[in-house]
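The numbers here are math on the coordinates, done by the rules we state, and not lab data. Values in this document were obtained by computation on a predicted structure and should not be read as measured data. Cβ atoms are built from the backbone, for glycine too; each structure is taken alone.
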Structure 1
Amino acid sequence: MLRQLARALRDTRTVELRLDWLANDREIERFLPQLPKRSPEATLIATCRRTDAGGRYQGTIARQLVHLAEAIRAGCAWYDLEIETIRKCPPELLAVLLGDGRRLASAHFFRHMPRNPKAVAVELWRNRPDAVKIAAHCDSLAQARKLLRLARTPNTVVAVPMGDIAQPARVLAIREGSAFTYAPVENATAPGQTPLEQMKRVYRADRLSRRTRVYGVIGDPIRQSISPWFHNAGFAARHVDAIFLPFLVHDLKDFVDSIEPLGIRGFSITLPHKERILRYLDGCDPLAAKIGAVNTVVVRGGGKLYGYNTDYVGVLRTLERRMPLQGSRVLIVGAGGAARAVAFALSQAGASVCICARRPTRAKLLARAVEGEAIARPRLRSEFFDAIVNATPVGMHALTGQSPLEARELNCRLVFDTIYRPRVTRLLQLAAKRKIDTVSGVEMFVAQGTAQWEIWMGERAPVKVMQRAALRALADSDKSHDRGRSRTTR
């Protein structure tokens, strides 16, 4: 804990000390005397949350209060006291034991959102604490917004939406007026937390205000997206007061209803919402409408949503560098939103487009739309193409060991995988073994992503800065994956 405290103080001057995460009373007693010489300028908050309040401390309330009193004497200006303990203690006792510290009265709901969070806040304020905190699990952005509304009393309320869906709302809590938000140094203490280093370096959360413009990417899953690193690097390079966040979206309507309340000015779209978003748009770029899939939305005046497709640009910029598209024969694997963008881009560039998909009916419909040809998979062993493009999710995330095609089906000069994570997919590995040229989806990601940034910002993107940020994020992810795999092996 002392090591983590030292790390935290490099990035923030406000640190919560979770004393209940120490092993026992003896460790707490050894830890606290070492605080003054290590953190003389920091604002420290002592927490010793008991198990009945969702913490780890198994001692009595009396011992809990003694530890908090010791923490105040050791230099903690604040202490967090949960509602379960407050209900059982006379106010006079708390005043005698803890009167020298400032109280953050808290309530935690780890499994659900309380029916009436405002009533919870009223109870917390009853004994006149210096500030209150309500943390609650949110199953939707609508619930997270309800919690954030409590934070509009500046510097006296801490609102903490918990859960993966609420992760971006945790960051935006500061924008809404929350006194602070939580970020772990190493050990996450609640679901949906964003690490401190990421909170500072990627999101610049300490600089958020009501004027900060909000952008994001929506998808399901979304954890593996590097778009936040990419777009936030662009904002930082151009000194734009904006933030880009990942939104895990199961319910598209829940997200759309949250656009205006959360101040969202634009967003990018990944699987599985590229086609589904069309029903919520007020307008659409003619090319995106023709493709039938959108990956970029601008929020215009009055909350009107206008859609674009920059995957088209990404495909052309990536392949034109390597081969003449006019007159080439290209196989596209897949028939979803990404495949449609690839098919229309190549068709417009003069290529002969072939479609092979798991669902033959969708393959035929897409082939007809681009005046191409639907090819059944058994034919692939005897066909030859100038290029093969994978536009399916096979090979990404949980499917990293899989390939949409077998090695003997790769009869072509070039294989392009639109997946960028991992950078070298199983499909590209098979192609390389057959001495076929390969192209990673990273190039397409950068090309389409900078086009998105320019649509939102109305100016040229700092492409090199954003590309470096994306490559760095991928490299860090690969290292983390390797460390995790090593631990699993051991």
Structure 2
Amino acid sequence: MAHIESPEASGPVAELVARARAAQRIYDSWTQEQVDMAVAAAGWAIMEPKRNRELAELAVADTGVGNFEDKVAKNHRKTFGLLRDLKGAKSVGVIAEDPARGIVEIARPVGVVCAVTPSTNPGATPANKIINALKGRNAVIVAPSPKGWGTAARLIEFIHAQLDRIGAPRDLVQLLPSPVSKASTAELMRLCDLVVATGSQANVRAAYASGTPAFGVGAGNVASIVDETADPALAADRIMQSKTFDNATSCSSENSLVIVDAIRPRLLAALAERGAVLLDAAQKKTLQQLMWPDGKLSAAVIGKSAREIAERAAAQDSAGRAGWLAIAEGKPRALMVDEDGVGNDHPYSGEKLSPVLALYAVPDFDAAAAAVERIYGHQGAGHSVGLHSTKPERAMQLGLHLPVSRVIVDQAHAIATGGSFNNGLPFSLSMGCGTWGRNNFSENMNYRHYLNITRISRPIPERVPTQEEIFGEFFAKHGST
């Protein structure tokens, strides 16, 4: 591999990397068929129903984030979808040939991957990165969040058992020892060949600053537009499916709805029928104090259900206690607040990582697009925008003008953005946000990001264009002087 370790590198983290390098050298000689067997083994480690449920249960118990059944669904769906994407994909040896251009492409491993993963998805995200790394004949070392360490450790135990079945080295997949610290994670990032970082922006910035090539993802803060042509019932179905999934822990979960006035009454009625509760001004203020007690989003609400959030608000708001308890007893699925501002003085305009939605009222579609641009000027630029509309040209308008890498049309946003069986996006839990989100890529992260590509170039018949071919139109319009 191209990475050269410094002679002073020693200690537990350096030993992990050395073992990973030794395992990767063995794996480097495996055929495509053998590699695909390793990919299947790692996938089955998390997808087998009993193991999946154990990991989901452990994730909720250890982190206090999300809910069990949705974790089960996420572990299954995201892994199964990824395996579908990888089925038949070439990642060993020659992967493409273009005789007309004289180019042959050869897939090469990147080496040892450092996979930084968040507490919000302590099973699904590590599994996704491990599988993608293995597809490229890499070794991978997971650096989980401290709260997610137990889930990641159990996942890797399951993966080791499956690797044993196919005769693959266990050291292809390893875990940073507990207690995970910023220092140990930074050392791992420095010693590996590639860093793939998902989670807090602090982790992403640390990855970019590590000196090792890195892929990191931008902040989520998705806004969805509902225009006057949308079917309010269908839009409400999709929004609620997305917003309530795993208690809105996904970076792709809607944080704001930008609603054209003509459809607002019907949409709010449809959302209310599906368990969304619109808070009054006093309740909005109480919830804000609960969610951002010191200006920073509180763990008291992250990944919690709407009912639990209402109960916590009741405990904090003696004057409004009865109202909050009535909301809680109604088993709400989401809480909504009206908002008209954007920025630090309006925290509801940012990411909430909980089933809480900010509602923005606008007179028409152009005003809706402008409102989303303002929101993303504060947070969320580069990620994606949702659109519920029957006018196809409006999706094109958003794609041409908004700072987003994805426009998700008439779908449950949190389900669709990371790839789905009913759209063409690659299955992923790491969405690049382009330069808008301070990222170096704007795709859904996939196995090709875990590859080096060597290109063989052979001579082809020379063809030099004429000056007329290159400058003809320019000269015709502007002259040749």
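Figure out for me which of the structures 1, 2 the number 4.1 belongs to, where distance in nm of label points 7 Å out along Cα→Cβ at positions 355 and 435 was derived from the coordinates.
Label of the source structure: 2.
Determine which structure produced the value 17 for relative contact order in percent (Cα under 8 Å, 6 or more apart), calculated from the coordinates; the candidates are 1, 2.
Only one of 1, 2 returns 17 for relative contact order in percent (Cα under 8 Å, 6 or more apart), namely 2.
Looking just at distance in nm of label points 7 Å out along Cα→Cβ at positions 147 and 315, which of the labels 1, 2 belongs to the structure with the highest value?
1
Figure out for me which of the structures 1, 2 the number 1.19 belongs to, where Cα Rg over 2.2 N^0.38 Å, for residues 219-330 alone was derived from the coordinates.
The correct label is 1.
Using helix-only ellipticity at 222 nm (-39500 (n - 2.57) for each DSSP H run of 4 or more, over all residues; to 500) as the calculated read-out, with -11000 as its value, let me know the right label among 1, 2.
Derived from 1, not from the others.
Work out which structure the value 6.1 belongs to, where distance in nm of label points 7 Å out along Cα→Cβ at positions 123 and 443 was derived from one of 1, 2.
1
Which structure, out of 1, 2, was log10 I(q)/I(0) by the Debye sum over Cα atoms at q = 0.07, 0.12 Å⁻¹ derived from, given a value of -0.46, -1.05?
That value comes from structure 1.
Of the structures labelled 1, 2, which one yields 13.7, 42 when Rg and Dmax of the Cα atoms in Å, for residues 267-370 alone is computed from its coordinates?
2
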